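Here, each number is a calculation from the coordinates, and none is a lab measurement. No experiment lies behind these values; they were computed from the predicted model shown. Cβ atoms are built from the backbone, for glycine too; each structure is taken alone.
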Structure P
Amino acid sequence: MESVNTSSEWLNYHHLRYFHAVAREGSLRRAADKLRISQPSICAQVKQLESALGETLYHRSGRSIMLTDFGRLIYGYAEEIFALGSELLTIAKRTPTTRTLRLHIGIVDSFPKLLSLDILRPIFAHHPPVRVTCSEGKLEDLLGQLASHRLDALLTDEPPPSNVKVKTFCHSLGKSGVTFCASPALSKKLRKRFPQNLHEAPILLPTQNTALRRDLEKWFRSTEIEPVVVGEFEDAALAKIVATEDIGITVVPTVIESEAIERYGFVPVGRTTECQIQLYLITAERRIEHPVVALLAREAGRTLIGRRKKAKPTSARSKAARGEK
């Protein structure tokens, strides 16, 4: 039978527990009191952890300690590890049918928040219950967390860049045209027909690094429209809030137009399908094994299809917004 050398392959969780206590309490003395061991002993245990990891975890600062950047990273992992351990003990006392599933999902800043809620809604109704942790950020940062398995999946409005080194699989959820929305006061000043009513009008756009911004600028050039950019936003929700103050026109996916109008009091001033918002679910595996991620992929596409059917404009006001007679 082949022997396996495990001397340097296993993390000593006792050492990690001592470090976790020091980091949480902020001092060796308080951690030692909490664990009921001597300060020299806890210090020696943490030193062994530093030796195993090859990095310094903290520095002394008077009677307190200051975590290094690496120490803060390890503390984050320790928090998750011991939280899972606590949950494991709790679950072990329950019946298997009451086990809590966990979903860690990343959402790109520019992903429509109103649509995020619709996509996640089936998960909150799932049985057995699901504990959902949502993280927001830039696509590159979230891809790194997906690669290290700190996230189970990502919701994004653009595919990973071709030069990304992370192996990912892109599952298309669908697409939507865009609607230009304004506050009632600002909409009254836009007297021309669409899209000429956007010319020299104040507008709030996504930042330059987004696919939607590139599509919008291409469309502006093709229609010879030159709006006045008064704000650029990574967070699409913040752009909507700013638009309520009569500061500028904002752009929303047509599939969530009715919710945007109801929630923010907007007036649609035009629509186009020549600018498309593409929506994706990104995973680190081709075949989705996580049961909740599989549910997300299956139901999210249906959600978007259902919304697109409801969003078809039929009223005279809708035709006017599109510039039709």
Structure Q
Amino acid sequence: MSWGAAVSIDVDSLPFYRQIHGLPAREGPDPIYDVALPRFFDLLAEAQVPATLFLVGADAPRHAAAFSPLAQLGCEVASHSYAHDYRLSTQDRAAIRADLLAADQALSPLSPHGKLVGFRAPGYNTSATLLEEVLALGYRYDSSLLPAPLYYLARAAAIGGYQLRGRPSASLLGRYSAFAGPLGPYRTTPARPDRPVPHGPLLELPMAVEPTSRFWLIGTTWVMLPGLVRDRLLGRALDRLPVLNFELHGIDLLDGSDPGIEPELVAAQPDLRISTRSKLAAFRSLLKTLRAHTEVMTLANLADRPVG
């Protein structure tokens, strides 16, 4: 049975979703900060749970006023890199170090707790050099791994499909092993973050999957599942995972009627065809169930718990 749960929100700006789907860049409103975040904060306040927000250093400071509820809600700010380059893990050490340091400097003023202690890589892709530089910054945990082999295969199919259509995705496929690691928190090393190493220097807090099928439990797919299926998957995860780390994205509380959500993005991303009202109901039920079964805390608080 889970002894703890966390809710994390990757606050990626709208242009990054266009990059994933191979769509050209467009100027216009970005409702992630002005529309989606207030909805998330209202939801967290209603459920009385905190969240960890993974912020992009190049974007978030321009929207500093949007983060005023963080302290009252007990939320944590963590790094999601500076430029959100999907190929950050493939860059050389100097470029990685510069990106992570810039993100740390840009995001620390937004943090209610001062120094950042956590990191999540763009696109879930890590490398030994990237994680070594995360540790060099003094961060206490990484939460980049999604142990869902079928997700890896689905991503490979999507990237290949976009390539065939002549609109290459910015997504990086990455290593299969990174999507087949342990399900619960563990200590490891930057060289092989998918393998537990007793007393390793890095604490990995993987994102939640249903433990048998390893179906990924993230907001983007959560809202597309029938309610009975969601309840069953969540129940099995709470029964069998030591920690349930549920990941959401800013776009999860937007739909096609919101400003800046253009028809081609709705066509590429089916969850945008689901109304925000339905999404709120799904996430409200999720948070209620988490609170009823376990303690919900930030990832930083989870990182304070003893891990083998």
Structure R
Amino acid sequence: MFFARRPSTSDGKQLKYVWWPYVVLAQREARIAQAAEARGGWRLWLYEFARFGAKQAWACLFGGAMVALLIGTWLWYPKDAPLARYDFLVIASVVIQVAMLVFRLETWEEAKVILLFHVTGTIMEVFKTYVGSWQYPDAGILKIGSVPLFSGFMYASIGSYIARVWRLFDFSFVNHPSFRVTAAISFAIYINFFTHHYFFDFRWIILAVLVVAFRKTTIYFRIRRHHRHMPLLLGFFLVALFIWFAENIGTFTQTWIYPTQTGVWQMVPFGKLIAWYLLMIISYVMVSFVNKPQSHVVKPLHNP
């Protein structure tokens, strides 16, 4: 059987019809957690640090698989293969997405929102390559204009990460803006990605509005039993930073390149981090439409 029903993980979270290898790992992890908790001190800190990293890696499953495909095909995919590298990436991306749903690693509600981000990302890719912001140098059949269809899955992987990390860390919030506010900011970000080529670039104004809207927002996330917290704006920055790292891998593997990289590869300018910060907000807002940010209830340290 691929799926099994088990009572709970070490953090008390109920498991319902999950993939059986995950159940086995959860049971072993529960024993490690009990041992770390019994000893306490640095052992418990080290355990929670490792658990945090493992959860993040699990949340990055889609994005990590896509990055692995970029590196693997750059290193080993035959240049004279009947199927172009870009077309292979399209097919492989579809297989990954289907597997995520078959093995219940994403819900259908999340997949619908991720698909929407896939579409909006592809539209932007078509426009950006048309105006020369970047280019895809290789040949392929499965394209829209000069944009290979796998590019939309790169955007979808961001949505997948946010949806999965939201569930894995049991997100809750304090002072989260309303959906009307976040949707308006998201819409302004998306429109500005197009209009700034012809009119004034409003990104810094939008960024300022974003900071004002989220300045008091705190995100609570559960590594195991207890919730930790940080400013949500800082969380956005950390995610955008990792996306920037992934973009450097994408350009280094010649999957897409900027005009400044046509001769000799160089790192993507750090200023692009702002663009990814804003673009990631669009994905976050789309996922929040499904997950509905829950208010965090601060429990007293001692019962009266």
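Looking across P, Q, R, the calculation of Cα extents along the principal axes in Å that yields 81, 48, 36 traces back to P. As an exercise: helix-only ellipticity at 222 nm (-39500 (n - 2.57) for each DSSP H run of 4 or more, over all residues; to 500), calculated from one structure in P, Q, R, equals -20500. Which structure is it? Going through each structure in turn, the value belongs to R.
Each of structures P, Q, R was scored by distance in nm of label points 7 Å out along Cα→Cβ at positions 111 and 255; the highest score is held by Q. Once distance in nm of label points 7 Å out along Cα→Cβ at positions 71 and 247 is evaluated on every structure in P, Q, R, the highest one turns out to be P.
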